[in-house]
Every structure is written in structure tokens, then in C-alpha cells.
1. Where does the value 9 come from, among 1, 2, when relative contact order in percent (Cα under 8 Å, 6 or more apart) is the thing being computed?
2. A value of 0.25 was computed for FRET efficiency 1/(1 + (r/R0)^6) of positions 118 and 246 (r between Cβ atoms, R0 = 30 Å, to 0.05); which of 1, 2 is the source structure?
3. Of the structures labelled 1, 2, one was used to calculate helix-only ellipticity at 222 nm (-39500 (n - 2.57) for each DSSP H run of 4 or more, over all residues; to 500), giving -10000. Name it.
4. Quick check: 23.7 is what I get for Kirkwood radius over Cα pairs in Å, calculated from one of 1, 2. Which structure matches?
5. Check the numbers for distance in nm of label points 7 Å out along Cα→Cβ at positions 222 and 254 across 1, 2 and tell me which is largest.
Structure 1
Amino acid sequence: MKRIVIIGGGISGLAAANHLTELSSEKNIPLEIKLFEATHHLGGVISTTQREGFIIEGGPDSFISEKPAALELCRRIGLEHEIIGTREEFRKSYVLRNGHLLPVPEGFYMMAPVRVKPFLESGIFSWPGKIRMAMEYFIPPRANGVDESVAGFIRRRFGAEALERVGQAMVAGVYSSDPEKLSLQATFPQFLEMEKKYGSVIRGLKIKQEMAASKASGPRYSLFLSLKNGMQSLINALVRRLPENIIELDSQVRSVVRDAGKGCWLISHERGAQMQADAVIFAVSTPKMSELLSPVDPELSAALQQIQYASVATLNLAYRSSFIQNPVEGFGFVVPACERRHIIGCTFSNMKFPGRAPEGFTLLRAFAGGALAGEMMDWNRAQIESTVKNELEKLLGIQGAPLFSVLDRHVQSMPQYHVGHLERVERIEEMTAKHDGLYLTGNAFRGIGIPDCVKHAEQIAERIMNHS
């Protein structure tokens, strides 16, 4: 029997445990699996609560359908009928400019305008800015393949205004990062590929849209998907599928060492005797990995420390819809740093997904912190709530107090994919491969989204079983 220890009970650790269980049954290879989670909560940053008819997400509220791993997992574990898409009638988002929420022009994708008329009519950009962005068609691709920052790429192809007014805010909304440091290769490789293949991002997007339209047949999923009762349903379903006594909550791993004589790993944790394992999967943050692996491989430990993190906070606010004097119909808005606000964005949860608020009520989900506004994370709860509420009141004309608010802080939760990230990850993987039975997974390596985490964790599970 192969003994496997998983450290970390977030989506990566649970996905790895689930897939190991699936493969054990398929291949008829017995496994003894133990998952240690340092806290009393499974799911990591994924957390859903229900209150007074509201479905409140403390962490990610969705996953994307373009990357199939999470969707396929939901199907395998019996959640397919709970999958919901975004509300088609509200598929619009906004950008703050000079204190006003302006709709992102139809056909605008992250940083590139694809449809001409809506782009020209938009008030987000000045006319010089629009002309400079349109010139992207004629800017030759960069010759060398050296990684560059997302900011450098946007500025080079679309101009400084495209970065300042939209690009930076969109990047912050996804990665909570500074685009001047964010790796293009690691975060938006599709834009790099379009530049190389088509000579223009705009041209590439148009061609891909035409190809997708020609292949489309029957109903399709929306880009963003969620679950009827919130993302915690995914975590709960994974836990239900695992055999009993696999999970140890409130059990922090103290040390992990390699016993060369016995050819196994020795794991010490705070709630029991030392365990032996043939394989260890680390599914925690890289600082925690670095701490535990320092005695095993100081060089690997140092490499893991190079991946930095940012902290973010979400504040859910429930209002009577009649309190909002300037309602905006859409999924939400982002706030460019040049607007000098404290919030970096806000989702209109009940407009994005059905069933998030009772009839006649609105659920707002504001974001603060990130790489460019990390100082807010040091504020107390009252300061954060007061600042966020004041800014939302001014932007949306809110008159009246919320029914309630729910604040979630995610300290050092967002790995920063700085320029050269893929090279760093490759070095880490090379060093890890030197240790038999050692595996690292999580959102710090090959993608921060739920589908990325599921895919990477399941690949690790397959490698372990193929090594049997």
C-alpha cells in the first residue's frame, strides 16, 4: 500500500486527494491518504456563507469555462446540475473615470478594442488615446522572446493611456498585481501568441472570434461559471467523496524530513505521532513550503521564497435596492489606480449570478488591498468598512445603511507572477524532481484560478500513480 500525505486543505489539496482516490479505484492500487489542514476551514480562500436569503462569497465567486479542469471536476463529482452561468441581461462592466462609471465598450477585451463603433463612442479614452490604440494594427511584433511586464506590453502596443485607464485596473482585478512587475508570459500568454502569429493583438482577437463563431453550435456556457449555492459547494462535494478519516483539521505540520535509510518521508504534526509517507504533496503557500523544506533542501527553500504575495480583502454589503439612487446594471466595475480611490473594484453579485440576493435587495462585493494598496490590510475592520462604504455611497448614490456587511481578509494569499516567473517555476520543478516522492502544487506556480489549481493538482496525482 502506498502512503501519501497532503499538506493543505485548499482546492489544490482536496483536488489532489480526490483524484488520487479516483485513480486508486480505477487502477486497483490501494492507497493510504492523509490530508493535514492547519485551520478548521477547508477550501482555503473559497468560502461561502448564507445569510437572510443572500449567498455571500468571501473568496472567488466563479471559475472560467475556457479552462475545462474545474468544469470537468464538477461533472465528475455530481455538481453538473448546480452549475450556473452569468445573467445575460447584465453582461456589462464599468470603469471609473473622473468619478463616473463608464461602460466598457462592447467588444473590448482586457486591453484591446475589437469592435470599432462602440470603442470610438466610449468616453473612457481621449481621442489621442483612441488613435494610439488603433495604431496597434501597425506596430511590428517584438523580435526577442524575453519575458516582459504586462505594463510594458500594453504600453508598447496600445499606448500609455490604455494602460492607465483600463489595463492596470483589469490586471489588478484578476491578479491583484502591479502590471509593471507582472509577467506577460505567465499571465496573458494568449496576447503574446497573437502578436507573434498575427502581428497584432486586435487582428488576432478578431480572427479568433470569427473562428469561434463559425464553430459554435447549440447552447454554450458563459465565460464565468458558479454553483447555485456558492463555490463552497465544490469544497463540500469533494470532502463528501473522500473516504472517512483522511482529513485532519486543526493539525499543523511541524516538520518534513527524508529518511534515506527507510526510503520514506517522516511527517511530524501537532496532533499526533510522526507519520511515514512514500510521497508528500505540498499544497500550501510557498513561504510555508519554504519553511518546511529548508532542512531538506536550502536551495529549493530559497527559490520558493522568491515568489512574493499580496493581500486582499473583500467586503460584502447587503442593501435594499431602493437605497441605491444611481443603480448601474452590470457585473461590476474596476477602479484604475490613477483615480486615487481605496477600492480596486466592486461586483454587483446579484446581477452577475442569479439567486445571490432576495427580490428587492442588492449585494455589493467590494475589493481592497492588492499589490498597489496593501496598506489597507493593516487597518482595523471599522476603518476598512467605513472607507469602502463611503466610496460606494458617492459612486452609486447610496442613501441608507446596509442590512449587514461581511469582511474577509486574505493575508498573503495572492502569489505575484513577476517577470521571469515561468523560469523560476521551472527551476523549482527541477530541484523538486531531485527528491523522490516530493511534489509541490497550488496557485503559486502555473495559474491562480480554480481551474489552474485543479489541473495542476490532478497532474500531480497522476504522476504519483504512474510512479507506482
Structure 2
Amino acid sequence: MYLILGCNELGYEVAERLRKGGAELLLIDPSQEKLSELRNLNVRAGDFSDPEFLKQVEEVRKATTILICTTEFDTTLKTLKAIDQAKKELKIDPVILVLTPDAFVEKEVKRLGATEAVPVPQVLGEAVFKEFERARERAAEARLRSLVQEIRGKMLILTHTNPDPDAIASAVALKTYAKAFGVDADIAYDGEMGYPQNRAMCNFLQVELHRAEGLNFKSYFSFALVDVATKSYCALPKDITPTIVIDHHSVPPSEVSGRIVELAPVGACSTILANYLEYAGIPARGPLASALVLGILTDTSNLSNATPADVKAYWKLRESSDPQVLRAIQQPPHSREMLSALSTALRKQKMVGPCLIASAGEIEEEDTVSQLADFLLATEGVTTVLVYGVMAEKVRISARTTDSTLHLGKAFSEAFGRFGGGHQSMAGAKISFLQKPTQAQINSLVRKFLQAVGLKPKRGGVSKKIP
């Protein structure tokens, strides 16, 4: 039971929100004229600073929270004394929130029984700041819309190397956005697809992600980077300046270039694109809403690292997402190829410190090693996983880590040069040989990785333990 004392604009707004949420409440104000205009709220006229009046109000006995919502500080002090008297006589102990004109009177109101003091300037400041942020986002979307409407020809949207659900969902959202303004777009990536959810997401979205190395970049008239801001972590050639950059990672501005650059301080790129779709009046429903939900969950660790903007976008998207599609993307079935490779990996594994190294043997599907790396990372006592597999004359390598002191992308670049790369917690490499690689050549690759992350195999090398 909520008791709100004072029917000013702020008190009414709080009461109305509580009512819409189904809460039981009573709003009290000395002015019968004010209260007579409120049709949907439970109200009562009376002087709430009078202890005798408060004791006669039955709802006071049931109140778990009381908000004193008057801007007259003398009335606030009198009301606190009245509540304190009612508490003693009625044997109640509600939480008491008090609006104050500034932060300097906090000690005084708490001495008189307030549980928490809420300075009005702070409340107004936070509200104005939120609206300012939304205004900034709307302005950014307006600039993007103006630019997209100028584009003639096809756009290429590039994700970061080794795209994750956030990158894929964001890319598809931008493709949807561009299409609404008559611009066709392809999506491309380099590295490996990684998580099994990515395949399922692409299937449900009915969108094709192209391998960047097979594309003719000259056939595109504009380029967009999503979930990445610099060319160092994507397949965009060095001599091409992107038209659009949309990312949420912290990047030095000097390293970023583009006609439209949006680097928003949020937890997921999906949040930015979801807001753009909303501002442009483009509905994100079904599979797209579900993909954006998963993108937010993935990059915010299930909202544990989310900003208020991420949380707000998440709940809006959940309303229009498809629960069955979301479950299917989050829990895709494993292929027989992956299960067969898992059996091989469990037989051919070795621990080097907290790092598990496993061979998947000969594989037919490129993302088998990344699926195994994801799966094996949950092994007890393991903080880092490296899995490799052989495809004809190529070795596919994938790694995952929960060790915050490691940066796998940098380690792969150091160990494998231009053939490897990725992000802090995941990386991949594809290395070609003139003929089927020997075990000695594979062991040499593993040793390069171990050296890059500061680990050394035990005496005898890797070859004895990793067939």
C-alpha cells in the first residue's frame, strides 16, 4: 500500500504510474478542488501534516511506503513529525521518502524519520538528461535518414571480424532501415561465424551473410560498419572510407572516420539500431525483434552490464518479439558433424595451465571448431580453450576465454599474423598450407599461441599429448 502526501504535478505523476502498474495507493491533499479533477485515483482531502487526521485514515495503518511530495519545506517537517507520532501510536513502520528542495537538508529530514531524501533538482536534472539523450539519438537518426536518402546504388554493411549475435542483429536492422528508404544492402563479414546461434539467427531472419574475401568491393557505392568503428577489426579495405559507422565500443575519435559516425555509450549496438528503427517509424517485429533482443542480452551479459537505454530497448523489443523464435535461436540443435568432432576432441585434449587444447580431427564444416570452443569453455577448471581442426590443406583454429587479463584477438594476430584475429574473449584463424598439414606443423601453431598468451607446454612439447 502506497501513501502519497501532496497532489502537485510530481505527486500525481508518481501516483498515476503506480496505478497503471496495478499498485494499491491513496493520494492525500488539503485541496478538495485539486482532487476533484482526478477520476482514476483513490484520493482523500485533508491536512496530512495533522497527526490526528493521519490516525483517522485507515490506509495509514496498511501503508508500506509513504511519499511526502510537497515543495513547502515547513510542511514537510510538520508532516514528518505527524507521521512519527502516528507510527508510535499505531505501531507501524513504513518506508518514508521525502522530496527536498536541495541535498543540504538530507540530514535534517532523516533525523526526523525520513528513510530517504530525494532532492527535486536532482530528479528534474535526471529527467532532463534522459530527454536530452533521446533528443541526441533522434538527431543522430535524422542525420542518418538524410544520408541514406541520398544514397544511389547498393550499400555494403560490414560487421566486425568473427561476428556475434549483436553484430548480426545490428547489421540486419540497418539493412531493414536502409530498405525502408529504397536502398538495397548486402551484409558481409570476415573471420568465422562463431556461435551456433548465429546460423540459427540468419535462418530465421532469412538473410545471407557474405564472406568478405569473395566480394568485389568496387561494385558497392557506400559502406557501413556496425558494431565496429575501425578498419583494424573488419574486412573493409584500407583505401575505402566508410560512409556510416555505428558502434558502442569505446574508440579514440582519431581512429574513426565516416560521413556519419555514431559511437553511443550503451551496452549493445542492437540498442542503437532498435532506437533508430523506432524513431524512423519502422517496426521491428518477430524474428528481427527477437534477434535484437538476443543481441542486447549477448553484449550486456544478460543485462548485468546494461545501461538504462539497453534495458528500455530490451523491454520494448520483448513486446514485439517471438518467444518461440528467441528460444530456437538461443538453443539451436547441434549438427552430427559437431557431435562427432566433440567425441574426437574429448579424446585428443591436453591442459596447459588453465588452457584446454583440443583437436577436432578432420572437419567438414568451418564453424565446428568455434562451436567446440564455446562448448568446452564450460569445463571445470578451464579459463581458456583452443580448438583446431583440419580441412583439406587448411587448419581452422578457434579460441575462447573467460580470463579478463587476456586479449585473444591480439594473441592470434601475434601468433598467426594476418591469418588470425578477433576480440578479447574470442578469436579465430584460418591457415593454409601447400598440402595437408602435418602434426608437427599443427603443433608449431599451438606453441605460437601458447607463447602469445604467456603459457608453455610441459617438457616434451605438445606433440606427445595432442595427436
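Read-outs throughout are calculated quantities, based only on the coordinates presented, and are distinct from any laboratory measurement. What you see is a predicted model; the values in this text were computed from it and never measured. Cβ atoms are built from the backbone, for glycine too; each structure is taken alone.
1. Matching structure: 2.
2. On the way: 1: 0.05; 2: 0.25.
Source structure: 2.
3. Only one of 1, 2 returns -10000 for helix-only ellipticity at 222 nm (-39500 (n - 2.57) for each DSSP H run of 4 or more, over all residues; to 500), namely 1.
4. On the way: 1: 23.7; 2: 26.0.
Only one of 1, 2 returns 23.7 for Kirkwood radius over Cα pairs in Å, namely 1.
5. Numbers: 1: 4.9; 2: 3.0.
Result for distance in nm of label points 7 Å out along Cα→Cβ at positions 222 and 254 over 1, 2: largest is 1.
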